[in-house]
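**Student:** Take a look at the structures below.
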Structure I
Amino acid sequence: MDFIAGKVVLVTGGAGGIGLAMVKNLLQHGAKGVAIVDICDDAGNKAVDIFGHNKVTFIKADITKTPELEGVFETTIKTYNQLDIVINNAGKMDETDWKSTISLNLVALIEGIYLAMQKYLPKYKSGEEGLIVNTASTCGFHVLQIAPVYCATKHGLIGLGKALGGDEFYKRYKVRVVTICPGLVDTPLAHRSGGYLFPELIEKEIYSVCSIAQSPERIGEGLIEAINKGKNGSIWVIEEDVPAYEVVVPHHRDMKV
């Protein structure tokens, strides 16, 4: 059975790129409604026009601001009186303003996870289990000299997902946590030259991690697989146009050289 059918989903960064592809696939798999959270008015309103007011709701918010983040959850509940899945997809890569990268990629995401896990999903989920999906990156396994802080945030998300996917959290809240790690994606973020360190190394370093830039639609498809197959605390890589696959981070003793 498709876990998504009949569920209400909240997607941050959902108005464009990977997020928009996620919304499309969620609706195709029977989502009852999707709250699209984004900071961009034009993109958000366009998404509503694409999918229809009866299927999606656009909530403009800067999720790095606590009152706005809390308002996102409250608006979703007022609209649907239900919330089953929270997808933390919003993120940025800006090494010249690295504090803002940490603020969005980690601080806001952690705050959103705790709101979802401790307050909203246990009360408003329609089934026995709620779900949180965090968008990390294959850069959470590698390092890029051009984007050290971005890599640090994605390493952090992988560790966070493993910890929050532990048995004790699940026993208390009945919320499953899954982390997805997209490889290189053909979006404006992948093509811009600003915000990196050592611009002369951009192409070399990016393609050392992934050799093929995949479409956002591929991430949307991989998301569905991770939702339906992913165990609590699991990590799923979506890269180079191959089916999403689960990876296991080894114990440090197994990495001894």
Structure II
Amino acid sequence: MPTQSETAELLEWFGLSSYEASVFVALQRLGRGTAKEIANLSGVPRSQIYGAADSLQEQGLVEVQQSNPRTYRPIAVDEAIDQLKQRYERRTADAEQQLKQIRNERRSREEEQKEDVWTVSGAAAVTSRIAKIVSDTEEQLVVGIDEDSPLFEQLETQLAEKSEQGVEIIVVTESETVAERFEPFASVVRHRKGVGADVPRPQHVLIADDETILLGVQANEEETAIWSSGTNFAKVLIQLARSGMDQPS
């Protein structure tokens, strides 16, 4: 047979406080009782009985007889369980609604963030961002670079390490020097010079896992880069960059 405390703990799952649950269970055993009688049976301090009983009355679980001393009586078990079920269902529905609202707010923020395009300036900042992109790449890195890029040495080291980790490396370049340096660990695309060769182009391009792209240029003697990840902007730039590539030699 379950103890009073075990039954009271079950009622707490429906939102009753510890004192309220203990008072209600005691009243079910008593049928009706005064604060003194409830305290003696439930173990709840007498000073706490009044507040717990009044709260149960407000919830429709207990009736009060304004006698001297005041007497309390619980509603029938079936009625109480129906009320507790309804309360549980309401709270469950409220929790579901609020959690979905929180989730939708997060998704909304993520959608806004998906259109983020970032600019970083200064050699240190650009170098740090490139290192992060390379480090986060899991499957494939496409790198467009020429020998006059200030990041040539850095990228050579980082790409060699990623190749050892199983990441596919594709290097696009017009420079035979670059091709020779990267060929030991990368597929090299020898990009042909053509129409528009005199138009300023990025000194280095990184495409990571077909989701992230970075374009680096030298502007007013300062290294500057723009990058984006998981955005429509990134998708368009990646498509444009890839459309101008030859097949690896």
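**Student:** By the measure FRET efficiency 1/(1 + (r/R0)^6) of positions 93 and 165 (r between Cβ atoms, R0 = 41 Å, to 0.05), tell me the structure among I, II with the highest figure. Don't skip to the answer; put the middle values down first.
**Tutor:** On the way: I: 0.95; II: 0.25.
If we compare FRET efficiency 1/(1 + (r/R0)^6) of positions 93 and 165 (r between Cβ atoms, R0 = 41 Å, to 0.05) over I, II, the biggest value is for I.
**Student:** May I pose another question? Using mean count of other Cβ atoms within 10 Å over residues 29-36, single out the structure from I, II with the greatest value. Could the numbers behind the result be given before it?
**Tutor:** On the way: I: 20.8; II: 15.5.
Across I, II, mean count of other Cβ atoms within 10 Å over residues 29-36 peaks for I.
**Student:** Shifting gears a bit: For semi-axes √(5λ) of the Cα gyration tensor in Å, the calculated result is 76, 17, 16, so let me know which of I, II that is.
**Tutor:** So the calculation was done on II.
**Student:** Taking Cα Rg over 2.2 N^0.38 Å, for residues 85-236 alone from the coordinates of each of I, II, which one would give 1.07?
**Tutor:** Working: I: 1.07; II: 1.43.
Checking each candidate, the match is I.
**Student:** When you work out relative contact order in percent (Cα under 8 Å, 6 or more apart) for each of the structures I, II, which one comes out largest?
**Tutor:** Numbers: I: 19; II: 15.
Top value of relative contact order in percent (Cα under 8 Å, 6 or more apart) goes to structure I.
**Student:** When Rg and Dmax of the Cα atoms in Å, for residues 69-140 alone is calculated, the result is 13.7, 44; to which of the structures I, II does this value belong? Don't skip to the answer; put the middle values down first.
**Tutor:** Details: I: 13.7, 44; II: 27.4, 83.
Considering all the candidates, the number was obtained from I.
**Student:** Sticking with this structure for a sec: Where does the value -11500 come from, among I, II, when helix-only ellipticity at 222 nm (-39500 (n - 2.57) for each DSSP H run of 4 or more, over all residues; to 500) is the thing being computed? Walk me through the numbers before you get to the answer.
**Tutor:** On the way: I: -11500; II: -16500.
For helix-only ellipticity at 222 nm (-39500 (n - 2.57) for each DSSP H run of 4 or more, over all residues; to 500), the value -11500 is produced by structure I.
**Student:** Out of I, II, which structure matches 5.9 when distance in nm of label points 7 Å out along Cα→Cβ at positions 77 and 229 is calculated? Walk me through the numbers on the way to the answer.
**Tutor:** Numbers: I: 3.5; II: 5.9.
Going through each structure in turn, the value belongs to II.
Coordinate-derived values only; no laboratory data. None of the values given here were measured: they were computed from a predicted structure. Cβ atoms are built from the backbone, for glycine too; each structure is taken alone.
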